Structures are given as C-alpha cells and as structure tokens.
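Listed below are the structures to be examined.
FYI, it's all coordinate maths here, none of it is from the lab. This is a predicted model, so every value here is computed, not measured. Cβ atoms are built from the backbone, for glycine too; each structure is taken alone.
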Structure 1
C-alpha cells in the first residue's frame, strides 16, 4: 500500500511552547511510526468498513466447549484433540492454569482444564496431569471452586447437587418493584442466570467417562462440600446461605408451587432474547447455558433455535494448526470505533474513503429496538450501540460514547442524518446517567452491593455500578458535542469522578487494566470537559502516572493489581498501557517532560517493521479478579492514538 497522507502534515519551524527539547530525530521517528501504523491499520480493515481483532480469554472457554459438546452428544475426536492441545499448550509451569498470562494458578479454570484433559485421554500418571493435580490440591481442591463450576461438575456427575447453591427460576417472577428482581442484577448475569436456573431446576445428569475424585481435599462426599458460612453470626452471606438452605429443603420435598409458571417464563424470556443478537447476550457463557437448557427442555438438535445458538458458538472458534481456541465474544463495534478515533488523531482526513466506510458501518450498527435498559428508562430514545456484530438487547454506554466520538471526527455523505442519530444517542446517554452522577456499562443504578453476597454471585459480576473509566469517556464525548461544566448533568459527573479518586491520585479502571487505564480515561474526560489542568487533583493524577513509569520508558500494570491494589501501576511495559499513560499526561498539558519523551521513544522503538506492535500481556478486563481479556488490536490502535495526540501538540500534525 502506498504512503497514506496526513490531512495536513508538516515539521513546523515554530515548535509549540514548552516542546523545544524535542529533537528533530524524535520528530522524524514519530512521523515514520505514524505512517507505518496507519498503513498497517488500513491493511487489516475489512472490506465492509469495520475492524475486528481477536478477543482472547482463558482456558475455561476451551474446557467448557468440551463439556458442552459432550452434553450435546457431538464431541468429535478432532475437536477434542484440538481443544485439549491448546489447553496443554498454555499450562503453567507450576502445573495449573491461570486466567491471564503470568498470573497465579486459578482453581476453577484448573479443575475444568484437568477434567477436559482427562476426557481427552491423558492418564492420571501423565507428567502434565501430575503437576496439575498437585497444583489443584495445593489451591484447595474442587471444593475451592466457584459456584458456577460446582454446578457444571454436578451436571456431569462429579459433584453433589446438595453442595451447589440453588438458582431458582422463580427469580423471573419477582416484580420489577421488588427490591431484588431480575433487572437489579447486571445484564451479563441476567443472561447467564436465566438459562442456568432452568438447568438447576431440572438437574440433568450427563455422566462423563472419567472422574476427578483425586482432586477432592477431604473426600468426594461429606458436609465439607457445602458452601460455608462466615464465623460472624450476622452477615449478609450467612443470611443468604440460610435462605439457600431453605430453598434446598423445599426442592428436596417438591414444595414448588410456582415452579411450572417460573419455568415457562424463563424459557420464554430466553427465547425472546435470542432475537437480533449474536447468541444469548452475544457472549459465550450464556449461549452455553442456553444450549444445555434447550436440550433439557426437549428441543431437538435440528430445532432452529438450537442451530442458531450453535452457529454463534462456532463463530468464536479459532483453529491454528492442530489447536483450537475459543473467543468469549467478538468486538467489531468497539474495535472499529477505537481504530477510527486513533486514525483521526493520527491525522487521517475526516472524509478519507476508508474512514467514511468505517463511519457508515458504525452508523448502521445502532440499535433499532428497546432492550433490557428500557425497563428502567422506557422513554429514552432508541439510539445507542453495542459491542458485537449484533446485540439489540444490550447496547452499552462505553461503546455508545466511543462510536459518538468516532462519528464526530468522520464526515459522511448524509451528515445531517448522522447528526440526528448522534443527538438522539446523546439523550439516551444522559438518560442512563446514574443517581450518583456516573455512568455504568449496560444499566443504570444497578448498584445494590448486598446482592454480591448471594451464594451464586461469587463470579464478582452481580451488579453494574457506575465506573470512573466509562464516566471519563462520556465526558470526553460530551465535550465534542458542545457540553461543558455549565450543564448540571456534567457537573454531577465531575463531582462523581472527584469522589472516586484514590488518595495517591489514581483512578480505578473497571474495563481496562487497571489504574493506568482508569486514570487516563478520567484525566482526558475532565480536561476535555473544561476542568482546569492546573488544579491540584488533576496534577496529582498526572504525577501518579509519571511515578509508575518503567525504566525502559514504557508503562505496564498486571492484572494482579485487582487482587492487590498496592501493585497498581506495576508490571512489564506494554504498548497499550504506555499509550494510555501518555494520553493521560498529554491531555493535562505535559508534552515535554522526560517521562513523556521517554514514553514516545518507547512506542517508536518497539514498533515492528510492518507498523504493528507486540503485546503478550492482557490489558483488558472482563470481570475483575475473575475474567480478563487480551484485545489483540489494543496494541495497534492505542499507540497510534497516543502518538497522534503527541504529534498534534508539537505541531507535527495540524489540528
């Protein structure tokens, strides 16, 4: 591909104030890096106008795929071999499996991986299995697994149902005005729990040809299998465990007066939420549960709904050589919006043909009907965006803000229509603002923390409260459309962010790893909306970013910081996290400090000849402490975004 011109590119003889220390060599390197990066991003753009990179998770996905295929009676030898080969490939040296590269052994993923490999034919005496078993027993054995894993093991005859929490389908019958109801738990938990409640009510028995008795500490049977109460007498966990034991009592005796009605309502809800989506919730776990639930309800293998959900699961497969890995979902809207924003920052013209194709594709991906969000906001405009190729029920605020930012910088043939849709989407976004002033992901005021103590809620994702990173992005978006601190809704958001700042100046990152991500997003949002960059709290955030720079000039933070906040800002340097830190500093007016110059040099130095960057560490977050993500395009577009911002500040690119 030929060199793609900037909208207006020049090496200015009049260097912007404060950047006289930027030597001509670095300025030329920045231009060359941007040029190579633009060519690379355009080379991987789909002819349809969008970008989509692989979304990588942990081996729970491959293990559950094996179990699902066994349950559905379609586990073929080739798929079993490919999936198990991948599981073996990423086993930790100490024997177990982690949920992110370089992480510690995680018990639930390790137990499922061990079971999957045993089903694939590895004997208990195989060296890999011996090491895995030792690591699992050291971590507490099967009874240390989370409740979703216990339920799965019970389905396959490897655990006692009495040791699993009850997931009652009657939950769907609770009215929306009731304190605890289906719409007061997060959207992703909603899609997981509804089909799971059908499974738990029917308690299918699908034995596997192996057992994992050797992984139990204290034996395969006994009271130690049950969920344990806390030592304190009065805690919410103990309260909910008492309710759970009452539910077990009623289930065992068949005292279920509303069960038939609840099952019918759950089945109906599940089928309705298949429509216009990439599978239930458009994510792997709910689709797996839905397929198993339909099998239990008697749906034949060739039923259109079964075939439809299988088609979505198969779209997550990636075969490489003799291995197969599975994506948790697909991220085209998110990737396309961020690619477009980074290219705009890097100087690509708003009416560039490639950008127009991306903008038109994004505009077409807006929702066309009400989803679960309308339960609380029935009068909000039907104008927002989701994450995947299709997910009409679950648009999210972060994607909507990102798309609005991308569209703002793109000139489309029907620009009046674009402006009308964007205006409606902004009103939808305001409607989704929480009572605390912040914005969450998919829902509004979904923040009843007591629900995190429910026995089946130990996946750390039961609620969807407002977060600093999304609130920061929304403020950035609003600033592009003319909003500022004079708007009371904006002021409430700024107040929320000020309350959320950590004592050391950082902000927590919910959807990216971790404090580097949160701090960048907030600093950019605050400065774009008009907060004084000289204010103490903004400069404290910038100072924190400078304080955690690595010796090589980059920035990095491990997923471990979610478990131990004292590790915030610590980890091997990565292109994406370096870019976040640079953007956070640049947006506060810092373009000439040694830290910024070294960060820019790091990104230029680590770019590959083809214009790409490498990144082995996960920098995306699914559920803190439970599930992390490796976005394969983060390493490509975020460095371009940061270098583009830098180039504009030193007038290499004309704004």
Structure 2
C-alpha cells in the first residue's frame, strides 16, 4: 500500500465548472477530493457534488464493455462485444446511410460535456460530411452568445475578476449552479468587497436572500422588464451619453420604441412594482461598472432573442460593455482556433445545408436545434435523417417534448450512444459504448466557450480496461468513416494541437494549470465593434436581410392562457445533479432522493397539499408526479419543478421509468422561437392536484 499522491486538476462534467481541485490518489483509487486554494475561479471552494464526484468511477452499475442490442429496440437485452466489432458496426451503419441518403442523413449529438471531445465530435461530423451536429445550444448559451455577436460583435461575459460596484444576477443562481466559470466564490468576494447585488428571478432563491434588491418578476416577462429599465434610464437621462453618441447605432429608434414601456405598464406585465423598476434602473445606471451575470434561464422560451437583445442594449447604453468590472469581450490565449481544429474548411456549405438553415435559424447558429432534427427524422423535411451518434447526452429526458423524442428513437434506423451508465436513451440504442470518466483521461476544459481561458484536466487514475475516452472513440471511428490521415495515431495529439500555438506541451500546460488570454478593455475606442456599423447595434442594421426584428420587444407570454391551467410552471437546476445525470450516485441521491416541486402555501392549501405529498403536475401537453415542497420561495401563481428525473433503480426494458417524473413530459415543440429553434421549457400554464391513489 502506497502513500497518497496529490494531483492537481480541474472539475468537469459536474456542471460547467472549472473549479481547481486537488485529488488524492492511492493505489489507482481516488480517496479524497478537495478544492485547490490556488484555483483561478474557486480559491479553494468546491461543492459537495464535486467532492464526491469520484463515486462514479467504481459504481457497480458502470458500463465496462461495449454492448450490442439483441431483440427489439428498448427491450433491455444486450450482448457484450469487442471494441473492434462495435466500431466496425457503427462505421458500417453510418457509411451505409451515407451511401443511400447522403452524409447529412446522420446526426451527431452532444449534450453538455465542455471538454475537448465536444469539438472532436464536430470534427468527426465535418469529415464524415454531415452538417448536422445536434446540441442543446438552442436553450443553453447560443442565444446569448449569438445575440451578442449580432448586437456588439462578441459574447458579453460578466467580469467578476475585476472590481465592480454592482452585480445583476438575471436568471442566474450561482449559489446552486456554477455557470460557465462564474463560480459563486467570485460573486461572494465582490459582495465582501462592497459590490451591491441585484437579483432578477421569479423565485426567492438563496442568492436573492443576499440581494440589496430583488426584482421578483412574473415568469416569461424578462424582455418587458429589461425594456422597462431601459425606458427609465433613457427618460431620466441616466445613460452614458459619450458612449451612446460615439458607439451606439439606433439609439433614437430605441428611445422612441421604449416609450411604451413605462414603469406602470411594465408593472402590469411583470408584477414588479413601478417603484422597484425605477430603483433597479437607477441602481444599475449609477453603479458603473456593473456586471450583468445572465443565466441560461432566459433562454428557455421562444422569446429569448428579445430578452437577450434587450439585456445587451441595457449593458450598452449604460457604458458597461468592454470595461473592467462590466460585461467584457474575453480574448483567447494563443491556442488553436476552433475552425482549424474541427476542419471547418472541409465542409464549406455547412451553414446552407444544415437542417436549421431550412427553418431560417439565425446566422452563426452552427448546431441543429433538437426540435428541427426530430422533425427531419419524422417527416423527412428538409430531407431524410436515418442515423444518430450521441455522447454525453440523454435526449429522451433532457430534450423538450419527450414523447416526440421517443417516437424519433423508434424511427431511426441506427443509434449509437457513448456513456458511463445505461440511461433511458442508451437503453434505446443499437450499440452502447462505455466511456472513461473525466478523472481517467487527459483533457482541456473551457476550450471554445468564449471565456478567454482554458483549464488543464490531467488524468489522475487509469480507467477500467475497456472504458475509452470519448476522444479516443471518435478518433478511431473517424478513421473508419473518413480519411484516416486526417486523424491521429494517438488521440491525445489533439491536446498538443490546441496548445502548439502557445509553445506548450500538454505536460507543461498541466504544470501551469490554466491559460488565460490578455485582458483588453475599451478596444472599441480604437477599432469600434465587430458589427456592420462598427457600433453596438441597438437597432440591427441587417435585420431585413436576415428576417430578424430590428428592435427588441415584448410580444406577450410565450404560451396562451388556459382557464384549466391557472398557474405558471418553471424549473430550476438541482444543485446535487447535472440535468439528468448522477441520480445513481448514492451520496448525492441521499441529499435529494425525490423529484420535488416547490408550491406556495396558499396554492397548496387550496388543493389540500402538504410537504411530502405526491402531487400531479399537469400542463396542456401532459402530466407527471413529483413530491410537494411547500415553500414561500415561489409566488402563489408559480410552481417550480425538478428537471432531469429518471430512476436508475428501475429496469432498462422500461427505460428506467423515465416518464413518471420527467419535466419534459410537460413541454412541447409545437411552438418554437424562429431565431434559435428554442421551445418553451419554462413559463408554461399548469395546475397541481393531490395524487390520491
């Protein structure tokens, strides 16, 4: 028995993460995980989920061999096969589909890995010839990022590393979920140093408890509230006149447009008192610099383009873009660009041939919204889709409208899934591949997500013999379905590719821990903004060309009102899980054993509901059962349900009872936002009743 060896790495796949960790290893087993005090983002902090993350490695239900389906799809019966047989069979099916229907008839799916494998998958799709990478970007990151590109030329990231006077947490709850590197320690440190905090959230979250001002808006009314704040700032002449005069396009049109969004009108829409709207506007405009930390909650309904655009306009007119402590344009270190890495040059017509292009998704949206992918499978519009390869993804639970997803999984000719555990989606596959855990691979974190920083994730233990890194799987599959010379002999060469422009080897990078690009503020003073007008486009100059709205607006609630469904349904990420993952980890399941729905005491009393009761949540699209949590953290007209629930203790032939409590049994893809193909994941009409049998 040897001594404990401590290895520095960074967390991944527990959330967007980036926490620096020290991992104690003894005899190829992880015995302790703790936060690294030198961590750039976390300064020694790590959540409970991160501290117990190694519990996944030796779990008895972990997949350890490639499996091939025997019997009907979804019957839960498998035969163990070799890696060569698994990869040869996948390649054979994909190439057969390509020969009959074209490469675009195969979709390559990915969830939320945030490691280098994400981009190796895109490379595989490109080299295979398919423009169809199916991802969750329609409801996560892309609406904010791409709206930013069209409005100001970049993705405006809240700068919580430099001193700020105010943090606005809009649909963001960093005490429960660490979004894309915005670790809670950064917010708490800013507060300790004197920054004020304004929270915009329908729920009274733990973060809202800490706030100087909480704007508790009606779910689905973000755009109206943002436009109301803009109205006050312009009407009261609180905007940054120098910035607006020199670097804003369309200010006069915006000013005229928001005249209708008076505090009183916005109060009638959002439920936020007119006085609080004025207070919030004055606080934000008067606190320069102010950082607006926006969460992906605003991306969960069809009006996200309006919400995102309105918030960027708010940042701009107050002069909080490209300033330290405001919302910045992060610059990457000297690393390989995404285009060369994924070999975008080999599929030059991708933007015109991908499924989303047929539906007119916004330019620079380079993944296919799941709703449009599924329509193509079921209707062959704009063309037939027959095959699917997915990794780090569980669409049967996590995509909106789960019934449609089930129909798609039954309709596809061939499905391959790579995962650590048998999930409801993997249980519907033809081939299932066992993958290595993040601690069992060498990886680079945060590459390609627009935060100007990458993190070293060196291997800390060896994986089981037949559990492969996703990058290795993709590299070996790539050699079988495309030109072998475009792939590496050893998949870890991809790590070296990324770092070569920096003059570093992966080993040297691991010694450093992370690479950060240069901090560059106020570049617009010299070069303007990377937009057609070289200014922040409060009014989009090319709106007509791309059939977009020139100015952000509030078009009403994302769903129609139904008398039979008098409440509004939202959701919140469970801090103990990541979407549909980790309910098999006992130490996490003990913290959150059941799917819970938050119900206000007044609403609960009207239905005879007490905390701990099983309740039925219904929308016009379906119903599920969750357990009541009676709390004043939600308003009387709002329910907040758990997402991502399935039951690993169930049976694979029933896909682990994925329908019983799965939030996406309550959603629909009948109505989608044009720009990103975004469905209504939140802000749904609903009702709740006591389950009596």
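With FRET efficiency 1/(1 + (r/R0)^6) of positions 144 and 544 (r between Cβ atoms, R0 = 41 Å, to 0.05) derived from the coordinates and found to be 0.70, which of 1, 2 does the value describe? Only structure 1 yields this read-out. Taking 23.9, 70 as the value of Rg and Dmax of the Cα atoms in Å, for residues 24-391 alone derived from one of the structures shown (1, 2), identify that structure. Going through each structure in turn, the value belongs to 2. Each of 1, 2 could give distance in nm of label points 7 Å out along Cα→Cβ at positions 248 and 384, but the derived value 5.4 comes from 2. Looking across 1, 2, the calculation of helix-only ellipticity at 222 nm (-39500 (n - 2.57) for each DSSP H run of 4 or more, over all residues; to 500) that yields -14500 traces back to 1. Given a value of 2.4 for distance in nm of label points 7 Å out along Cα→Cβ at positions 104 and 584, point me to the structure among 1, 2 it was derived from. Of the options listed, only 1 reproduces it. One of 1, 2 was used to compute semi-axes √(5λ) of the Cα gyration tensor in Å, and the answer was 43, 27, 24. Which one was it? Only structure 1 yields this read-out.
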